[in-house]
1. Upon calculation of mean count of other Cβ atoms within 10 Å over residues 103-110 from the atomic coordinates, which of the structures I, II produces 25.8?
2. Which of I, II yields -11500 for helix-only ellipticity at 222 nm (-39500 (n - 2.57) for each DSSP H run of 4 or more, over all residues; to 500), as computed?
3. Out of I, II, choose the structure whose coordinates give relative contact order in percent (Cα under 8 Å, 6 or more apart) equal to 23 when calculated.
4. Given a value of 1.00 for FRET efficiency 1/(1 + (r/R0)^6) of positions 167 and 191 (r between Cβ atoms, R0 = 25 Å, to 0.05), calculated from one of I, II, which structure does it belong to?
5. If Cα extents along the principal axes in Å, for residues 239-310 alone is computed to be 41, 20, 17, which of I, II is the source?
Structure I
Amino acid sequence: MAAMRIDCDIHPAVGGTRTTLLPYLSDHWKEQVVSRAIDGLDLTSYPPGMPLSGRADWRPANGKPGSDLAMVQKGAFEQLGASHAILNVLYGAQAVFDTYMAADFCKAINDWIAAEWLSRDPRLRASIVVPMQDPDLAIEEIERRAGDNRFVSVLVLAQGETLLGRRHFWPVYRLAEKYKLPLAIHAGTQYRQAPSSAGWPSHRYEYYFVEAQAFQAQILSLIYEGVFGKFPNLKVVLMESGVSWLPAFMWRANKTWRGVRVEVPWVEREPAAIIRDNFRVTMQPFDAPGDARSVEEIIDQIGSEKMFLFASDYPHWQFDGDDPIPPNLPKSIIEKMCVDNPLETFSRLSLN
């Protein structure tokens, strides 16, 4: 086990809007939450009792897996071997249609995580949750929190109202680049459109499986709209995207770009080269085959050891045993993905 491991994706659970976030909301939304009995705005589509939502020893006596700080500390640091961890809060603020309500909920989440988690454990960092429903309000929240170096990235969902490369989002990326905040795109949805390009699935399994399509669409949007030509130092972290689809996707992106690059003359490099420079992926859940040769081939075909980031996805149960490092990884990348790559990606991390 590595002496130092920076876990780039763990999930503290919001107990509820009224039970957890109420003290951090503005007076108006406090009154609205109480009078309208707003609570339980969870984004997760996992049935709460299924093992994936949290294995038995990660479930508190009361409440959701991930809601108890002491249990999270024990699980992430003692059991899973992290030395530091980045908190990514997935809650209904990212999906609310009312932009002002969404903005106040995002503010409350960030204030709650700072006051009740970051201030109680110096090993913890967090992503800034922003209301991408309105880029102006997202910018306000980034500006409000950017002075606190315990916040190390900006958290958005893989499936929203429009693709993330569109120009109305660019002021968000300008600010993220300025403050050295990677854009963390996490698996999840605002429930605006079907999860696949062909419509709505019947089963949760289908929904879970087609999540990779959303990440692929976002990569193409960010590259072909010209985001990295304008913001070359912006890093994008794909969280819970899977890994094994990347080689074929990168090959096809290059092939297609060569044929139609006249349409996007501002994309001056092969998409695969931009992906290797500007994108990173977390390594849980790991979706590669179980044999060492296949894993090594996938890593080699991706062509960049700096793209991989250690993550446990705690309290979600995505792996066997107590070691979230995927099996059969080449030894050369394990130390890089646990320490070097997170430090390069999340440059605001301070381990003092």
Structure II
Amino acid sequence: MNKSPLIEYESLAKSNTTFMAELEAAATRVIRSGWYVLGQEVAAFEAEFASYTGARHCIGVANGLDALILSIEALDLPAQSEILVASNTYIATILAILRAGHRPVLVEPELETFNMDPDHLAAAMSSRTRAICVTHMFGKSCRMDEISAFANSHGLKLVEDCAQSHGARYNGRMTGTFGDSGCFSYYPTKNLGAIGDAGAVITDDDDLAERLRHLRNYGSKQKYVNRYVGVNSRLDELQAALLRVKLRHLDQMTQHKRGLAEIYHHELPQWLSKPLQRDAEYDVYHIYGVRHAQRDALRQHLLENGVKTEVHYPIPPHHQQAMQGLLFGEYPIADEQHATELSLPISVGHTHDEIKYVCDVVQRFKA
């Protein structure tokens, strides 16, 4: 039996090969320009990404976590406000709430979609609740009509964590444009990935955008004049130039990943829980997460047959050591998801034949 890797979960070098000439030209352009911080490349990317999403403003920052922290800080909520957040989200969403000086309150997701279940929002509310921070998990939009309506009816601010949903839509509308702000990570593995850390916030709120532009740059827009207590979290000129290249190809990359997902949908066995498809939700499949009660055995079977996989995520936030004394309650749906989820290969660098091979290996698994 061949135990050496045949199909990587993801190869960033392979995924970026298609764009190598354009990426190298963009990097050379920045180096030769002599301007490396908050220059023309950042301004151009901000304009292009705002146009792509349909937002009025895009503010580039250093990474996705900073995008979340600064967005929450910019809302100027009362100290120690409660913010509703999914119980199964990646821990960055929760860290952002804590770093901004507020209290995360966990809300269970839908079992089938991994996304926050709006039916659980009311039970998590208290007199101290001031905002909701949704995470569009795995490239699928949350049910934003219901979540937005709930936020509006209770006077809550709404922040969208779009780190996994570049280009995803709900009823034709881009994720990130439903709330007060939409926060993006361009970590290299994202559908729109930089060659390092990078992030951005989109918003239609002029005042919020102005505050964010100050906060990312020491609280200043005019040199040596500091209006707010800010931080150093600026999108790098080089990363902005590289992201401009990748943004031009994002829809093409999304179509490729959606094509791979269709193979999974049709060829994976029925005994495997596959991502739920809804007409209102245009999925971009940052992750193709399946579920199975014998997840670890299935993962080992795939590895023994040359297929690498990942788990998103092995430990739910409320069981993390860092969160003890900060998160409270029991979350059986999140626990079940974290115990059964398995992420199959689905990157720009994968071919249709490779995905069909993965399906064949799964079919041969003896539970």
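Laboratory data are not the source of any read-out in this text; all were calculated from the coordinates shown. The model shown is predicted, which means the values in this text are computed figures rather than measured ones. Cβ atoms are built from the backbone, for glycine too; each structure is taken alone.
1. Working: I: 25.8; II: 22.4.
Answer by label: I.
2. On the way: I: -9500; II: -11500.
Derived from II, not from the others.
3. Details: I: 20; II: 23.
Of the structures listed, the value fits II.
4. Numbers: I: 0.55; II: 1.00.
Source structure: II.
5. It must be structure I, since only it matches.
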